[in-house]
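Structures follow.
Each value in this text was obtained by applying a stated rule to the coordinates, not by laboratory testing. Keep in mind that this is a model prediction, so the values were computed, not measured. Cβ atoms are built from the backbone, for glycine too; each structure is taken alone.
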Structure P
């Protein structure tokens, strides 16, 4: 592969066999290099291929602004999430999650802790994603030596849900708030306690999530309008 553009000492832009842009990363991969030089294969650690040109440009900009370690940790988390969930995730997560982790670590180092007002809801509505978020905190601590609170596991879970549903992160938070309020209404109207580990509760939550998504996106079936 040939260097088309140098982003920093650890990242370059090249072209795939299909002539589409790819981002190649590795410690010192661009050191002493210039455009047109061959990339040393033994220095290649990560190769990113994004289908969307706009996303590729945003990723290039992000890589120029933050240390390579954040991109590496983010990719490890995304790989783990895909494996655990058994599904693909929207490519936007490479940008949103990396950016979030970078700022979360920097804030923590400055003693700034942001509480997640939807922590309980995320833990209970997106259990798989939250567990992935907890594993992500371990990866982050191993890489940067900071022990982020579980509020951050919930934020990471939201980014994963966002990539699953291909929704804006603001929409995901709005949907979570809607489900939270419906659960509260049902609980206090019928004076019941939910069996959160039961199959019926899981089915109910699944229906509520889809309902909230349709509501936020203003998508209605004909029966809804009658």
Structure Q
């Protein structure tokens, strides 16, 4: 399987099914601002509530039949638990060249939805390629315990430095790549150090890499006697 992150913002995604599994898929898609159509003979109250709030584009109250997937659909999620229905959906997706995820039947899936951790730009996903969602969840929970929230702050700083390097130089060179990797490794190995200590390390390493960059913000600069 080829690992990939997909941008589903404003893209049409169809969820077939109206139970708990469908609800979880819908909530994840809403977090990424997808446009959602639900096809199900019946839906639970939470899914109905999402439609009433205008978060779901439409609920089609019907069993799945041929040609129910609209043109322009980006992804389809099969959450019925019925293999015959799943096979029908798979056939239509193949005809329309739409990628399908089946919650129950991994053998017909084109992609899998991993268990994931998302914290300010840091997005870690774990997949067993449909073999066991419980196992993926257990690994995710262990990783979550290992990653302190302070690491997100370090990522914000590194992202700003990268952006500044690209703006000032037009593009990154190999020396800049090594510098960014160096400070990233330091952040990962020392996630709980203070922001001040991290900025000091970056300033020192920038000299070693012959990179001229001011990473100290006005807020972090020491105050002069005139500012006190």
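Output the label of whichever structure in P, Q has the greatest value of distance in nm of label points 7 Å out along Cα→Cβ at positions 10 and 122.
Q
For structures P, Q, which has the highest computed value of FRET efficiency 1/(1 + (r/R0)^6) of positions 2 and 26 (r between Cβ atoms, R0 = 25 Å, to 0.05)? Please report the intermediate quantities before stating the final value.
On the way: P: 0.95; Q: 0.50.
Across P, Q, FRET efficiency 1/(1 + (r/R0)^6) of positions 2 and 26 (r between Cβ atoms, R0 = 25 Å, to 0.05) peaks for P.
For the read-out helix-only ellipticity at 222 nm (-39500 (n - 2.57) for each DSSP H run of 4 or more, over all residues; to 500), a value of -14000 was computed from one structure; give its label from P, Q. Show your work: numbers first, answer last.
Values: P: -19000; Q: -14000.
Only structure Q yields this read-out.
Of the structures P, Q, report the one carrying the highest value of distance in nm of label points 7 Å out along Cα→Cβ at positions 106 and 130. Show your work: numbers first, answer last.
Working: P: 2.9; Q: 0.8.
Comparing P, Q by distance in nm of label points 7 Å out along Cα→Cβ at positions 106 and 130, the maximum is at P.
Can you rank P, Q by volume of the Cα convex hull per residue in Å³, for residues 82-177 alone and just name the one with the largest value?
Q
In terms of volume of the Cα convex hull per residue in Å³, which of structures P, Q is highest?
The maximum falls on structure Q.
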